[in-house]
Structure 1
């Protein structure tokens with residue numbers, strides 16, 4: 001679908017009405033910081049929020065509420081006549097809607113699908129609200145901290161993938177003539193999220209989405225960095241002593257699978273990312 005690209009100075013034809021139309025029939029992905037933010041606003045543990053209101057191990061918010069006139073189900077956090085019940089803890093996708101955000105050459109760009117602003121179709125009442133620039137809209141939505149979390153978790157994703165590369169390329173596994181590992185990287189890039197979550201397993205899904213960080217950390221960058229350290233320590237603990245090619249194969253597949261699962265949580269395309277990583281591995285002599 002064609003997209004329209006905006007700068008922060010671009011004027012939006014309307015601003016948010018909080019009418020709830022955007023709370024129906026969407027796919028809202030969550031990174032670990034956003035899962036924590038939701039749970040704090042709900043005043044329950046992150047595990048409880050994940051298990052009650054999320055899918056695929058916590059990377060997607062469940063939409064199982066009331067059905068609107070289009071047959072779309074509401075977000076699990078939507079309350080009729082009130083709207084979002086955890087509005088202060090809402091994730092970046094909700095704060096930016098209907099805008100999308102993509103990183104290109106280390107710079108954020110804002111987009112929306114199509115050539116007509118989406119809310120003009122679904123929220124006619126917002127035409128009466130004042131216009132805002134993209135920058136003003138984002139500031140009003142208090143999105144900055146959540147953008148920082150998103151960007152930092154992109155780094156975490158790559159760091160997890162680097163462990164997979166190390167297990168595959170620097171252990172001698174790729175030089176052994178192994179072809180199964182890259183084949184499975186490709187399978188995982190095309191796999192449904194519920195199947196990939198099952199392949200990864202509960203233990204590592206919990207490490208990914210429920211980091212054992214007991215300190216009250218308000219800064220998302222600090223939180224993500226600490227989470228990254230915990231993941232690296234866990235990988236060292238689990239894989240530091242493995243030696244056989246079969247063990248290395250399983251570990252390399254697991255780490256790439258974990259990185260791909262996180263990529264989906266960040267709104268990226270696992271298929272294109274897995275193909276990119278396969279190309280890199282092959283450029284270092286790996287075979288498929």
Structure 2
């Protein structure tokens with residue numbers, strides 16, 4: 001049984017992280033993973049876990065929370081008729097394949113390499129959130145045929161390498177291809193489920209050395225962090241959603257884009273031994 005001096009700080013960190021991620025998800029429509037992964041990494045490091053597979057634990061635990069939150073989100077959006085099931089059905093197989101490949105690759109990489117990958121991709125997402133415009137378009141409809149066959153696994157692959165769901169890549173992808181924002185957000189929740197389920201199943205089979213494994217970790221999924229984050233996001237996401245109806249989220253997205261860019265730069269700095 002781990003000492004209370006380990007468990008209590010872990011509990012306090014995760015309560016705060018879950019509350020913050022839940023409000024952000026409800027307020028800005030941003031998946032919690034983009035916040036949870038760097039926060040997990042910092043928290044576990046503070047508690048003394050420094051091994052070469054620490055990022056795998058952060059990615060896997062984030063994806064585990066996404067399984068639960070995505071189911072809840074898809075059900076809620078579907079009641080409003082917002083989920084585009086045709087897009088979801090046609091993109092799901094490729095996304096799932098990409099997710100499986102992502103786990104296979106992530107399991108072989110050191111934490112510093114995964115940090116660098118997260119930092120680069122998070123910076124791209126942060127810059128897009130900060131500077132992107134709603135009227136930008138790449139094409140009048142979603143890619144089909146060969147383009148979809150290539151792009152869908154990429155979405156799953158990159159998402160698993162970051163430990164995130166469907167929002168960060170899926171929403172920009174769909175809005176840039178002329179899908180209305182509310183349908184993009186709803187459908188991206190389904191993307192998150194397709195990414196997270198095979199991702200978590202794969203990470204449960206990954207062996208993590210003791211130096212990277214916080215208490216109550218199965219495979220690479222930390223059960224304590226999973227339970228606390230799910231509970232907190234369920235409580236605080238509606239608060240964020242209510243705030244979103246009272247204020248214009250666009251300026252906040254730009255502020256969060258800047259925040260995310262700074263987080264990404266910090267992850268890159270840490271990946272280089274800083």
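Assuming 27, 11, 6 is semi-axes √(5λ) of the Cα gyration tensor in Å, for residues 188-227 alone as calculated from a single structure, say which of 1, 2 it is.
Label of the source structure: 1.
When Rg and Dmax of the Cα atoms in Å is calculated, the result is 17.5, 57; to which of the structures 1, 2 does this value belong?
It was calculated from structure 2.
Compare mean count of other Cβ atoms within 10 Å over residues 196-203 across structures 1, 2 and report the one with the greatest value.
Going through 1, 2 one by one, mean count of other Cβ atoms within 10 Å over residues 196-203 peaks for structure 2.
With distance in nm of label points 7 Å out along Cα→Cβ at positions 36 and 260 as the yardstick, tell me which of 1, 2 scores highest.
Biggest value here belongs to 1.
If we compute distance in nm of label points 7 Å out along Cα→Cβ at positions 84 and 164 for structures 1, 2, which one ends up with the highest value?
Ranking 1, 2 on distance in nm of label points 7 Å out along Cα→Cβ at positions 84 and 164, first place is 1.
Of the structures labelled 1, 2, one was used to calculate helix-only ellipticity at 222 nm (-39500 (n - 2.57) for each DSSP H run of 4 or more, over all residues; to 500), giving -26000. Name it.
Clearly, the read-out refers to 2.
If relative contact order in percent (Cα under 8 Å, 6 or more apart) comes out at 37 when worked out from the coordinates, which of 1, 2 was used?
2
Since every read-out is calculated from the coordinates, none of them should be taken as a lab result. The structure presented is a predicted model; accordingly, all values stated were derived computationally and were not measured. Cβ atoms are built from the backbone, for glycine too; each structure is taken alone.
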